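Asks: Read through the structures below before going on.
What follows is calculated from the coordinates using simple rules that are stated; it is not laboratory data. For clarity, every value in this text was computed on a predicted model and none was experimentally measured. Cβ atoms are built from the backbone, for glycine too; each structure is taken alone.
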Structure 1
């Protein structure tokens, strides 16, 4: 399992993903779930959750063209002309990979893939999509400024209460880290290090791309101060009247 969260906001994008992959309590490894294309005329980032073999095959196809037949047009995230076309490309790749692994020789193969795709191509608008295992997708709107994939339930309450389309990027980074910390504390299948990407609208360049681990001073401060703030908040609530 994994946890990824993406914000598509008035000022830009904030994306955060963990790196843990596990196939049981004694088979744990780290794999990056965030993949970034930033050649100069575009910034496109993709975060993946689900069966690692599936998501790696999809990623290789849309980044490198791996597995594209000679009869198909050669198209990758480097060549698409809009973010909608990028989402369609990834959705098509998910369906192609499903077809390749779910034939008569497949042995109880569990197909699972969920992807957040976000970015901007020069001259086009910034967009973010959630792509499902069937290859279909939905787009983030101002009323729904964030998407989550993977182990979503622990990090969702803070986002539901606070995240808004006009949230500044620095506040969105704090929200993403708090959401991740809540998930890390409650679910063993999500783990450090994590990858953070920040993109400012209409710049076509990455503002920040960080690998954050246990030794990161800022994340450690966020974890400690958030825990202390929660303890203070519940202590400051009025006492229940039924025990007077």
Structure 2
């Protein structure tokens, strides 16, 4: 996700230069300079923003090295699931301006969506800067209630995996119905991708788009009788989103 963000910033020509802290000897995109550790960052560095794009389990070990930037006008933007604004306040100090955000992997193609929440120390300029950084790879929404980020994580952060699983299952069902595997997968991928684009561009809501495809007594209606049944897709997704929401809360602990 960090690489997708950096690529988006470079493509949009957002103000730089960018410094990347990455232990692995890789060349970051967009001419960014790599540092093996935060301790190697120049003492004179006064970054406008620091973005934490790491696994949440890694944060307790790495945050102390960034505390020196907390009172210098730097805004901290975290895309680590579960780690709360309170967690960052304890690690970076109460004065640190922190924005939590949850983007998703379609950011890699500039079609992501992120939901962000700021603490009271983030001023208008910091909020605008974080908004620009996130908007470089997709849409941005803001919420005032931090607790909403857990279900956001469950719906949109984890959501691409649900869609990819749908493609897998739809292709497997096609094979079970007699289609060659290659054709079944091509049909499944194209159908999901095209339907998603139609949903994005259409003025109707998803329910109306579904009704538009469903002829009375037809094949789609027969399939939807299964998918919309008592043990169908809706209750299954509710359980899945609830499980992901619980796990997001557990990561905060």
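Asks: Quick check on the output: 1.1 is distance in nm of label points 7 Å out along Cα→Cβ at positions 48 and 64, derived from one of 1, 2. Which one produced it?
Replies: 1
Asks: Here distance in nm of label points 7 Å out along Cα→Cβ at positions 88 and 216 has been calculated and equals 5.5, so which of 1, 2 was it run on?
Replies: 2
Asks: So if we calculate relative contact order in percent (Cα under 8 Å, 6 or more apart) for every structure here (1, 2), which label has the highest result?
Replies: When relative contact order in percent (Cα under 8 Å, 6 or more apart) is calculated for 1, 2, structure 1 comes out on top.
Asks: Name the one structure among 1, 2 that Rg and Dmax of the Cα atoms in Å of 21.4, 71 was derived from.
Replies: 2
Asks: Out of 1, 2, choose the structure whose coordinates give helix-only ellipticity at 222 nm (-39500 (n - 2.57) for each DSSP H run of 4 or more, over all residues; to 500) equal to -10500 when calculated.
Replies: Only one of 1, 2 returns -10500 for helix-only ellipticity at 222 nm (-39500 (n - 2.57) for each DSSP H run of 4 or more, over all residues; to 500), namely 1.
Asks: Using distance in nm of label points 7 Å out along Cα→Cβ at positions 8 and 80, single out the structure from 1, 2 with the greatest value.
Replies: Structure 2 gives the largest value of distance in nm of label points 7 Å out along Cα→Cβ at positions 8 and 80 among 1, 2.
Asks: I've got another one for you. From 1, 2, which structure was mean count of other Cβ atoms within 10 Å over residues 32-39 = 18.8 calculated on?
Replies: 1
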